[in-house]
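No value in this document is a laboratory result; all are computed from the given coordinates. Keep in mind it's a predicted model, so treat the numbers as computed, not measured. Cβ atoms are built from the backbone, for glycine too; each structure is taken alone.
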Structure I
Amino acid sequence: MTAPSDRSGDDGRRPYPGGLGSRREARERAFHLLYESEIKGEAADEVLASLPLEPDAFAVELVRGVGEHRSQLDELIASHARNWHLERMPALDRALLRLATFELVHRPDVPTGAVISEAVELAKQYSTDDSGRFVNGVLSAIAAEVRPA
């Protein structure tokens, strides 16, 4: 049995193969690519261009979107990360916050809860012990501003 799709086209077909799992995997791949971009000091498009195979279309969309809107995303993150300067955050947290903030601002079709919970899970899996709570707090504050109830 396959998971139901969380994105479907007008004709009922899914624009991204798979269901919830593949979208989650695409986010995780995008997160890794954004982290690579951060560590190498390269633009997101450069990291994508250097890959032998292009990742899932949703991952590419996320990476390019973060690259295009990075200054806007950084401003939002910095204004909601109390007592934290963006450059002092762990690079993993910055990459996750940029990715999730991009979705909150530019992908209204993605539920707020899905964006935040997946970012928190990735933070818990890949970053520091405190990163899950930190990412949750910053993203919740951003969501309250950009997606008021």
Structure II
Amino acid sequence: MTRRTLILIAAAGSFALLAGAFIFQAMGYAPCQMCLWQRWPHAAAILLGALGAVFPRAIIAAAGALAALTTGLIGVYHAGVEWKLWEGPSSCTGTGGLSGLSGADLLATDIPETLVMCDEIVWSLLGLSMAGWNAALSLVLVVIWLAAIRAR
């Protein structure tokens, strides 16, 4: 396959994963903060794919591989937080503690509807959460981007 073809396949993969995230969101699965972090590198990979379609250079494929690796690693980290393998950011996990909260905050009953915890699995398929699937599929995209670097 040509470099251009591999770049377009990899970018289409990021497009599909990002579209899937928005479809899940439209179905009522609100994203947590780490889910949102995983979207940005996919957006970058899509832009790099568009650029690579016109200028199929190895440097663009390398940047695409870095973007896919970034979202894949965030996905691994996020899945590990969901599986309680390690702690996540206190801003979106159950480990935040009570420091910094006033008495009124502690007694408040108006919990924001948009609050989504990063350490809770809200959907899974075959034992993998959305973060886990993002990690696995993004790492496949890294391989495609790397193949694009070597292609002519």
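What to note about this one:
- Of the structures I, II, the one that 3.5 was derived from, the read-out being distance in nm of label points 7 Å out along Cα→Cβ at positions 25 and 137: I
- Parent structure of the calculated result 2.3, given that distance in nm of label points 7 Å out along Cα→Cβ at positions 41 and 57 is the read-out and I, II the choices: II
- Winner on relative contact order in percent (Cα under 8 Å, 6 or more apart) once structures I, II are ranked, highest first: II
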